[in-house]
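What follows draws every value from the coordinates through simple rules; no lab data is involved. Here the structure is a predicted model, which means the values were calculated and not measured.
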Structure I
Amino acid sequence: MNRSRHRQMRAIALACTALFTLAPTAGAQSVEYPTKPLRFIVGFAPGGGTDITARVVGDALSKRLNQSVIVDNRPSAGGVLARRLAAETNPDGYTLLMLSGSQTAGAVLVYKEPIDMRKTFAGISRLTSQPYLLTNHPNFPAKNIKEIVSYAKANPGKMNYGSTGVGSMAHLASALFEHIAKVKMVHVPYKGASPGLLDLLRGQIQFLFASATSSMPHVHAGRLRLVAQSSGERSPQLPDVPTVAEGGLPGFDVTGWYGIAAPTGTPQAIIQKLNREIGEVLKDAAVKKKMAADGADMRHSTPDQFRALVEEEGQKWINLVKSAGLKLK
C-alpha cells in the first residue's frame, strides 16, 4: 500500500507540475495578440473621412498595442471591394474593416449586399459621429441653402453635385436635398471624397456633401465655402454652422459615423481586447483634438451596440428611400 500510495502521490505531483508549467503559456496566448502588424482596410481613396479617421485611430492604437497599423486603401464604388476583401480574410484579428454610414446605406440600397453583422462581420466599436458638410467654391454665386435652391430652380439639370459613390451617404443626402427642395440636379459619383473635392476645387461640380474630416482643411485654408451641416441639430464642434434644415429645408437630417469591424469568426477575446483598447484611444486628448478640429465627436460603443447601429441604419435608409421615392443613379 505504501508503494502504491507513493506512486499516486508522485503522479499527482507530476500533474500539478505540468498544470502550473502550462498555465503561463495559456495565459500568455490570451494576451500575446497582436504579434504582428494589423491592417485596416478602407474602401475609399486616401484623404477622405474614412481614411483620415483610420489613420488617426490606427496611429494611436499602434502605440497602445506596440504594433504597426497599416491602412490599406481599396477604393471602389460604395466600398464594395473593401467589404468583399475583408469578409474573405482569415478571422484572426489582424485584418479589420473600416465601416461608415455610406457603406451601410449603399450596401443595402444599391448593391443589394446588406452588411450582415451576424454572419459576415463582427462589430468591434463605433468610432465617431459627425455631420456631413455641404461646401461649394468661394466663386460660386449661391452662398447659402436658399440661394442654392434658387440657383438650381433657375438652372434645372445644369447644376452638378458630387458624391463618394452611388448609394453613399453623400449621394443620399444630395438626393434628399433634391427631393425636399423639389429641384433637378446632375449626380457625379466619385470613388471617395478626395477626388470629388478636387473637382469641386476646380469648379467641375457645384457642391458636395463630405465628411468634416475631408472638408474642413479646405475650409480652413479658404479654398472652399462652408454652407451648412447635414445633421438635424448643430454639432457641438460646429456650433456656428447652420444646418440644412435651418437654411430652408425643414426635415433634412443626415448624420454620418465611422466604426470598425472584423470578419465573423474572429475570437471574442480579440474582439473584446480591441474594443477596450479603442475605447482608450477615443479618450486620448490628442486623438479627440485632431478629430474635434474637423467636426467629429468620439463615440465608443460595445460590439453589440455597433452591430445594432449598422442594422438600424440600413433599415432606416430603406424606409426613407421607399417613402420619399428617391431615385438612386
Structure II
Amino acid sequence: MTAEIRFEDTEDLDPVRTSALARSAFHKSGPELSPERFAWTYREGYDRTKIVSAYADGQKVGQLAAFFKTVDIGGERQTAAELVDLFVTPEFRSFQIVSSLYKELRKAVVSEGASLIYAYANDAASLLNKRFFKMEEVTQLPARMGLSAGILSLSSGSGIVIHRDKDAMASLHADLSGGDGGGGLAWTRDQFRRRISSPIYRYAMASDGDVAILASPRVIRSVPVLLICATFTRGGKTTGSRSIPALVASLCKATRRNLYLHVGWNDAIGFDRGFTLPDKALRGKFLMQSNFLNSRRDGIRRFELLDVDYG
C-alpha cells in the first residue's frame, strides 16, 4: 500500500486522529495518549516542532515528529533534535512508508542544523534510528527511588518555598540558570514555562534560593510517586546535597506523595537520596538512544526527565 508523505503544520494537526493512531500503535490508552496531550505538545509545549505525516485517501495513517532544542556542551551551544511519536496504522506499517517518514524528517533535521539526535528508545524504532540518524549510543538513565517520611518537610524558618504557579516556577528557573544550559539542555524562561504547562500533569517546585527541584506527582504502574523531573543550582555551580533531603521532603508533603523517583543526572548536585534501581528492575524504561549522550558525557553536566518528552 502507498501513502503520501508530507510535513504537517501544527495548527492543521487533528489531535483526535493522532491520538487514535497512537493508541492503536502502542496498544494502550491513557492521558499521555489523549487528544489534549497531542494538541498541547505540538502547538504549545515546544516552540520548534516538525511533524512528518503519512496520508492515504485523505486520511492520516502515520507520523514521526521532532522537537528542536539547544544543548550546551563544554560551553558550545548546539542544536539537538529529539525524535518522538513514531506510529503507523498496522495496514500501512511497511518499511517503505516508515523509511519515507524518516527520510523526510531527516531533511528537517539537516535544515535546522541539528547535529545532536536523541530519543526515548524502543525496540520498534531503534534500528531505524541507527540507519537514518546514526544513533549508535544507548544510555540507561540512572534512577533512584526513596521514601520520604516528611520529617524534614517544610517548616517555619526553613527558607524553603514551594511554587505551583507556572510563571513563578519559570522565573525561578531563569533566575537560577541565567538562561545558561550549564552543560546540558538550555531552557529560556518561555520554553521552560511552555514545558511545564501540560494539561495532563501538575508540577511543583521547591527552592531554598540557591537550589531548586522540579517535580510532578504521577502514578507509575499503579503506584503513586513523586517524579523528580529536574534539579537546578544557581549558575550551575556544584553544591553540597545537604538541602536536597528537605527540598524533596517538602515536595512530597505538598503533593501528598511518600515515594519519590529521580531519573537522570546533575553533576552539580550528585543526587544520592534513596537507592539505585538496578537495570533489571527498570525493564528497559528510561533508556535513551542518541549519537552523543555517552561519547560526550563529560560535557553534559545535567540531563533529566525535563529534557525528555516524558517528564
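With P(r) over Cα pairs in 10 Å bins from 0, in percent coming out at 6, 26, 31, 18, 8, 4, 3, 2, 1, 1, 0, pick the structure among I, II it was computed from.
Matching structure: I.
Given a computed value of 115 for volume of the Cα convex hull per residue in Å³, for residues 146-233 alone, which structure among I, II does it belong to?
Here the read-out was taken from II.
Of the structures labelled I, II, which one yields 25 when relative contact order in percent (Cα under 8 Å, 6 or more apart) is computed from its coordinates?
It must be structure I, since only it matches.
When helix-only ellipticity at 222 nm (-39500 (n - 2.57) for each DSSP H run of 4 or more, over all residues; to 500) is computed for each of I, II, which one produces -15000?
Details: I: -15000; II: -7500.
The value was obtained from structure I.
Looking at structures I, II, which one was semi-axes √(5λ) of the Cα gyration tensor in Å, for residues 74-225 alone calculated from, given that it came out as 32, 17, 12?
It was calculated from structure I.
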